[in-house]
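Trainee: See the structures that follow.
A short reminder: the numbers here are calculations on the coordinates, not readings from a lab. As the structure is a computational prediction, the values presented were derived from the model and not from experiment. Cβ atoms are built from the backbone, for glycine too; each structure is taken alone.
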Structure 1
Amino acid sequence: MAGHGHGPVENPIYGMVAEFDSADELLAATKQATAAGYSKTDAYSPFPIHGLAESLPNGTDDRVPWFAFFGGITGCLLGFGLQYYIAVIDYPLNVGGKPLNTWPQFLPVTFECTVLCTGLTTFISQWALNGLPRLHHPIFNAPNFDRASQDRFFLCIETKDPKYEPNETAAFLNGLGALNVAEVARS
């Protein structure tokens, strides 16, 4: 449903979160959620769990390598172009009868500009695509989520998931042996 010219109204519910007592329970629940077809899930744990990242649906973003590639090409062209402009067009200086466009001497600066622009583009695109800086995430509104850094384990299924339906998702998460299942509000 559209608002008064302001675009679609955002769902006030971020998702459904299940709280577990152990790392093994969270790992098993994550594998079952992925096997059941849920694709917009995330798991939260007070410590790394071997195999947890692999059991989550793979939501890789292929845009970062392309941003890095085009950032590197831009840096290469800018580095070489700047030196060419200075040595050939703006301030041509004939030293020892050498041609003005002696490209081998341009290579070190061209290489460094390529590396610099690739690194900066990668860093900035990662921040932008990850939505950073994010000072508050809706998952912080989940009941007992403060214990995610102490002794509890959480699995969240977002409302963006095509398979998400509040009653069915809650029943599914309860069936996994969760201690607590609750909806998470966005604000």
Structure 2
Amino acid sequence: MEEKLKQKPGNLVKIVLFGPESTGKTTLSRQLAAHYNTTWVPEYMREYLQKKWDTERKTCEPEDMLPIAEGQIQRENRKADNAKEYLFCDTDLMELKVYSEVYYGKCDPEIEKFALQNRYDLYFLTYIDVPWEGDDLRDKPGEREEMFRYFKNTLDVHDRPYVILKGSKEKRLQQALKCIEKLVRDK
């Protein structure tokens, strides 16, 4: 079990896009990967749950979280093999920890263990100042502030390095690029 959730070591600068649903994480992941001519890690949970919804008309259940965590870290480890200097992750196991706690009141101990053990150089916490875009899976449009505070608190409690990104797509991209330049310069 443990190997399925373990992050592959490497020399890449790893950055996570982190935050509530519909806050621009995927868009920014793609933009940053394109800018740095590298790869990004799509959110496995979205793919997994969309397939479940399309075939069974069911939403996420507690027993889905472990296969989602395994899929996310496997995807990250595969993408790391092809990345050039940087790897941008559209979520991580810490995000699954947050959703597990919010929706089910607890997190699977193995997911939590590796959410806390796996390391990233920086988290970009995406703010809720972009328009809500609903879909089959998103279900908390009225709880955006509460969810943002939960995500921020998680990063604070677990002492993760992060920057809050606000504003338009272009403003967020420019802010992220400046943060990455500083991160690399200070390393």
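Trainee: So mean count of other Cβ atoms within 10 Å over residues 12-19, computed for just one structure, reads 24.8; which one of 1, 2 is that?
Mentor: 2
Trainee: For structures 1, 2, which has the highest computed value of mean projected area of the Cα convex hull in nm²?
Mentor: Structure 1 comes out on top.
Trainee: For which of the structures 1, 2 does the calculation of volume of the Cα convex hull per residue in Å³, for residues 28-107 alone return 94?
Mentor: On the way: 1: 168; 2: 94.
Answer for the origin of the read-out: 2.
Trainee: Looking at structures 1, 2, which one was helix-only ellipticity at 222 nm (-39500 (n - 2.57) for each DSSP H run of 4 or more, over all residues; to 500) calculated from, given that it came out as -16500?
Mentor: Derived from the structure labelled 2.
Trainee: Which structure, out of 1, 2, was relative contact order in percent (Cα under 8 Å, 6 or more apart) calculated from, if the result is 32?
Mentor: 2
Trainee: State the single structure among 1, 2 that was used to calculate mean count of other Cβ atoms within 10 Å over residues 100-107, giving 15.2.
Mentor: Value 15.2 for mean count of other Cβ atoms within 10 Å over residues 100-107 corresponds to 2 out of 1, 2.
Trainee: One of 1, 2 was used to calculate distance in nm of label points 7 Å out along Cα→Cβ at positions 20 and 68, giving 3.1; which? Kindly include the intermediate steps, with their values, before the conclusion.
Mentor: Values: 1: 3.1; 2: 1.7.
It traces back to 1.
Trainee: By the measure mean count of other Cβ atoms within 10 Å over residues 124-131, tell me the structure among 1, 2 with the highest figure.
Mentor: 2
Trainee: For distance in nm of label points 7 Å out along Cα→Cβ at positions 52 and 76, which of 1, 2 scores largest?
Mentor: Across 1, 2, distance in nm of label points 7 Å out along Cα→Cβ at positions 52 and 76 peaks for 1.
Trainee: Can you tell which of 1, 2 yields 7.0 when distance in nm of label points 7 Å out along Cα→Cβ at positions 92 and 172 is derived from it? All intermediate terms of the calculation are to be shown ahead of the outcome.
Mentor: Working: 1: 7.0; 2: 1.8.
Of the structures listed, the value fits 1.
Trainee: Which structure, out of 1, 2, was Kirkwood radius over Cα pairs in Å, for residues 84-163 alone calculated from, if the result is 18.5?
Mentor: Structure 1 accounts for this read-out.
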